[in-house]
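The structures come next, written out as structure tokens.
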Structure I
Amino acid sequence: MSIFIIVLLISLVVSMIAQGLLVAGFVMRLRGWKQELIDDRNCPPATVVLCLRGGDPFLSKCIDGLLSQSYPNFQICFMVDSSDDPSLPILESAIDRHQFDRCTIEILKDPMQTCSLKCSSLIQAIDRMRLIAPNQPTTIDDSERRVLQVRNDFIALLDADTIPHLTWLRELATALVGESIGAATGNRWYMPERCTTGAMVRYVWNAAAIVQMYWYQIAWGGTLAIKLDSIIRAGMLERWRLSLCEDTMLHKQLRAIGQKVAFVPSLMMVNREDCTIASFTDWVTRQLVTARLYHPLWLAVVGHGFSSALILLWGWTMFIAFMLQGDGFSSILLCIAMLVFQVFLTLMITWLELAIAPIVHARGESTDWNQRIPWLRLSWTVWVTQWVYTYALVHCLFIKRVEWRGIQYQVSGPWDIKMDKYQSYRDSYPKSDCSINSL
């Protein structure tokens, strides 16, 4: 047997063991999703900030869920990108329908050129909602001095494609209990209504990504709560003024003040949107760019991605080479080994699906979407996803410009971001985005 085959087989076994252990640890965490929630008496005051640019397909459901929270002491700040944004009539209609009076609608004023629109919106929301009191130190403006008001203990963020259930905010508040916790986060899980190729590739990639996000403590802005005291102490406002995103650097910033990001397994939030291969590729490339810029374990992400790609490329290249040489035994052995590897990866995704389904089902949400997907198609999608992900990983290493929601940003470094030119959503006519309401 060729030494190359032996090395490849060993690499496949090592990869399966490593990935299996990581998935197993995450699944064990998911199985502990049930928790006793904080009671009304101990619920700290909260402010929810929803930044909007464009009318997402599930925006109405997102707002309905947010306005129906069972939390006793919260207010909402809707940050709308412009006065002619398509989300505004949807938002106003929902507020009128629910007759909800603990909210404000703010239009983004003077978006900063040194960060993303979402970061600009967050800073304006914190300022406008008067979450910070005068005459004390802060990071919003060096000429002003402010501190946190006691009445606002934490800020919660979500994206327009997140549909919060009744206890969404209470679950975040429960996870924030304790001095060592600075932030709490959930994660996304895709259950597309239409199982197109793009939606399935996104589903497979995300299944692998959330395991890494859990172990690397990467926060997800689609469901995220941060203590206001931690925002100030960790210098988050200064960072947001110069950043492309609001969440990925959170782990590093909180670690500097002795705090961490808590993962809340009950907050695996379902996304049922469709997308194309092209929109997914653009989206995942941007996700990788933010990890490259802001997460200290970026090299681990790169190592995992390229090692998986190398095994895939190496295995099938050797298979073809032995086929051309007429070495039937080696060809069959390699083919079986690579197929076993693909089946193993598919089983890991199935295991994750089975672990997440009870969480979603307990909220009264449908979980039978995957019954429409033949298992062989899922395994094939795993193979396709590996190639698409490899392309996106290589691309993100060299990219110097990204587009989010019709806005171009020049990326010269983590804290060297420049927005080329602001345009409202209607004027910019952006390409269809994959899922996340990223401003």
Structure II
Amino acid sequence: MGPMNASYDPSRIAALAAAYRRNRMLQSDFYVASDVYAADLARIFRRHWLYLGHGCMIPKAGDWMTYQVAGESIVAVRDASGEIRAFHNVCRHRGGTVCRGEHGHGTRLMCHYHQWVYGLDGRLVTDTAADFGVDRGKLGLKPVHLIDAAGLLFVSLADDPPSFEGARRDIVKRLAVHGMDRAKVAKTVVYDVKSNWKIVFENNRECYHCPGNHPEYNAATYDVLRTDSRRKAEVEQITKDANERFRRIGLDEGDAWSYMTGKFWRAHRTPLMKGFTTQSLDGKPVGPLMGDLKERDAGTLRITVFPNFWQHASDDHAVATRITPLAPDHSRIHVHWLVHQDAVEGKDYQLDRLLPVWKQTSEQDWEICESVQTGVTSSRFEPGPFSQSLEGNVAQFIEWYLGEVAPEALSPLRAAG
């Protein structure tokens, strides 16, 4: 899992950040150095809000799932009242792992080491007063901050997390109609990618690379076409028509561009290419309508939350991606395909039609990211300039990152222009 508890010198990280030249890629150390990786874990992954999973992954009371990140193990469990709670997955006796594996179910949670038992609310059930001299009321599982945003679960390991309220409101407003709380996971694919987590996210933040790498994705979206000035009027008319339809069926409006809607998040609806009602190879439906949607062709709702999540939601399925850093040059990536909870595989959807667009697009991206990781280790690597028209979102991500990992260096950087 890498040097989770490694130390770093804040002054060195600040010096690296101060040397950054705006609108360029970061210096090599940001992608390969162990102390920068330690700073990433401390300043971002142990502090910021992280996507853990969807609430529909633990639909019944007693269902639980775990997430290992930044040297911590988190367990999210649905309690008897239906509320989802998150805890540090660490027994209060001698530190045993309470919930083993990624998913499970039980009326209670039990550490297998000495069989200490906890309720679904995290309170210790085992009576410790007589033998241990400590009342069990003082030995419950330690809670982890959790927010449910229209079925998306985000956790923060910080004692006092940064505000997530703006992101939560924006996500709920646009995503609720898709009914992610009434979905199920049709398929999960886990990838081990030999790349720094930032390279993965930088790649996600632009489509400059799309024309030569993503034929399946390009066929369904306007990400490439919108950059062609000769097609501007066409795209504007398509956007106008799409927004009229979105308003008529009670959806939020959007456009063919996909800007960030907040400092660290995006929740933005875009139209799909003419003839496509969903992100499938042929544009035709691959499953039943989800949530409260009554008509086909809801475009694609793109949600992004730094530092580890993005999702595209069509009218009949959604695809969610979670990044977990394991080492300076190693990330584990979970990709989940979600459909309506009542959809039956082989009858209502087929995996060979549901998966291809995002499976192929994701795997094309991982190959790109591994290539870039190899490049940044070269003694001849020098950060290149960003396109002012096509890579603005990458620059925005990098400045967000620097502001989190070295805030003392950000103001001078912005002042320098």
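Once mean projected area of the Cα convex hull in nm², for residues 33-160 alone is evaluated on every structure in I, II, the highest one turns out to be I.
Could you tell me which structure in I, II was used to calculate FRET efficiency 1/(1 + (r/R0)^6) of positions 105 and 353 (r between Cβ atoms, R0 = 25 Å, to 0.05) as 0.25? This value belongs to structure II.
Quick check: 0.30 is what I get for FRET efficiency 1/(1 + (r/R0)^6) of positions 321 and 361 (r between Cβ atoms, R0 = 41 Å, to 0.05), calculated from one of I, II. Which structure matches? Can you show the working numbers first?
On the way: I: 0.30; II: 1.00.
It must be structure I, since only it matches.
A value of 13.6 for mean count of other Cβ atoms within 10 Å over residues 225-232, calculated from one of I, II, originates in structure II.
Here helix-only ellipticity at 222 nm (-39500 (n - 2.57) for each DSSP H run of 4 or more, over all residues; to 500) has been calculated and equals -8000, so which of I, II was it run on? Structure of origin is II.
Laboratory data are not the source of any read-out in this text; all were calculated from the coordinates shown. Because the structure is a prediction, the values reported are computed rather than measured. Cβ atoms are built from the backbone, for glycine too; each structure is taken alone.
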